[in-house]
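So, here come the structures, one by one.
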Structure 1
Amino acid sequence: MNREQYKEATARLEKVTGKLRHETLSQEERERLEREGKELARIIVSPWIPFGWGYRMLMAILAGIGLLGIVEENYLFLLAWLLLPLFSPRVVGKVVGAISGFKDL
């Protein structure tokens with residue numbers, strides 16, 4: 001997935017959730033939009049590395065802190081690597097899916 005596909009998926013998901021939240025829909029239309037929203041959510045949480053540069057920089061800084069801990073033999077800095085999964089859309093999506101009961105994310 002590239003950045004444009006990601007932006008298109010997030011924009012479409014916002015439209016779908018807006019329709020589901022604010023419009024009165026028939027049962028078939030609501031089910032179709034919910035399926036589409038679930039598919040779009042699956043697409044959005046599929047990459048391992050986030051698309052935002054701010055999050056990428058934070059991941060790089062945390063990885064650098066861990067590497068510094070290895071070089072300096074201060075292994076307490078390796079704990080920074082435990083924070084890296086918090087910035088991965090795929091890991092966060094799997095955890096939220098497991099907690100919320102949505103097994104197909």
Structure 2
Amino acid sequence: MIQLSQKNPDEIKAELDSISEEMANALYDYRRCEEFKKITFSQIALTYKMEKNCSVAEAEKYSYSDSKYAIIVEGLLVAEKNYTLLKSKYANLVIFCDLWRSYMATNRELSR
């Protein structure tokens with residue numbers, strides 16, 4: 001990555017916009033996976049309840065240990081990880097911009 005000092009403000013804004021767009025997409029994927037997890041859990045629990053003629057608590061116990069549910073949870077964790085990484089990258093870039101602006105202002109004051 002080119003140093004921030006070598007970029008003009010439009011390039012910096014474009015990079016921030018790009019990262020925020022990626023972050024929004026990652027959050028969308030995370031929330032979609034979260035809702036799909038709830039739906040899948042309910043479907044699996046209902047299936048076990050009907051097949052095994054057991055209580056709701058037993059059906060939920062079977063659902064938590066089902067391989068389909070484990071796959072959904074793993075996908076949810078990956079989506080959350082991607083969102084967190086992009087959120088951190090955005091925050092780091094914003095903080096770096098603030099620090100650079102402060103550095104430039106300090107140098108301007110010291111050169112007077």
Structure 3
Amino acid sequence: MSRKRHAHDSIATYCRSYLVTLGLFFSASSVFVLVMDGGRIAAWPWWGTMLVIVFLLGGIALVLLGLFGASNRMETWAEVTSRHEASIFIMALAYPVYLVLSPFYDRR
């Protein structure tokens with residue numbers, strides 16, 4: 001395998017780990033809100049309930065996309081979701097996830 005191909009695979013794997021980490025953050029934060037509320041979601045306004053559901057489903061979708069999506073799309077999705085300065089924290093948290101995912105995705 002050429003050095004350039006290995007570098008591209010590593011970048012795609014890191015993009016996967018970024019999307020998985022971001023999805024876990026969205027899912028975990030919405031579950032945290034539901035748990036802290038004590039299950040009284042019926043007392044919320046309709047838009048609050050929908051917002052929590054969208055965060056939960058969006059997080060699950062990002063995790064599934066990061067784990068099972070096509071490698072050529074990972075860089076595009078990671079670029080779109082990391083345009084804000086606050087994404088540097090998610091990038092730092094994504095490195096341990098990269099270390100876990102790299103043996104599975106860099107085996108070509």
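Structures 1, 2, 3 were compared on distance in nm of label points 7 Å out along Cα→Cβ at positions 22 and 62, and the highest value belongs to 2.
When relative contact order in percent (Cα under 8 Å, 6 or more apart) is computed for each of 1, 2, 3, which one produces 36? Of the options listed, only 2 reproduces it.
A value of -22000 for helix-only ellipticity at 222 nm (-39500 (n - 2.57) for each DSSP H run of 4 or more, over all residues; to 500), calculated from one of 1, 2, 3, originates in structure 1.
To test your reading of the models, identify which of 1, 2, 3 gives 37, 15, 9 for semi-axes √(5λ) of the Cα gyration tensor in Å when calculated. Source structure for this number: 1.
Where a number appears in this text, it was derived from the coordinates with a stated rule and is not lab data. Predicted model, so just to flag it, every value in this text is computed and none were measured. Cβ atoms are built from the backbone, for glycine too; each structure is taken alone.
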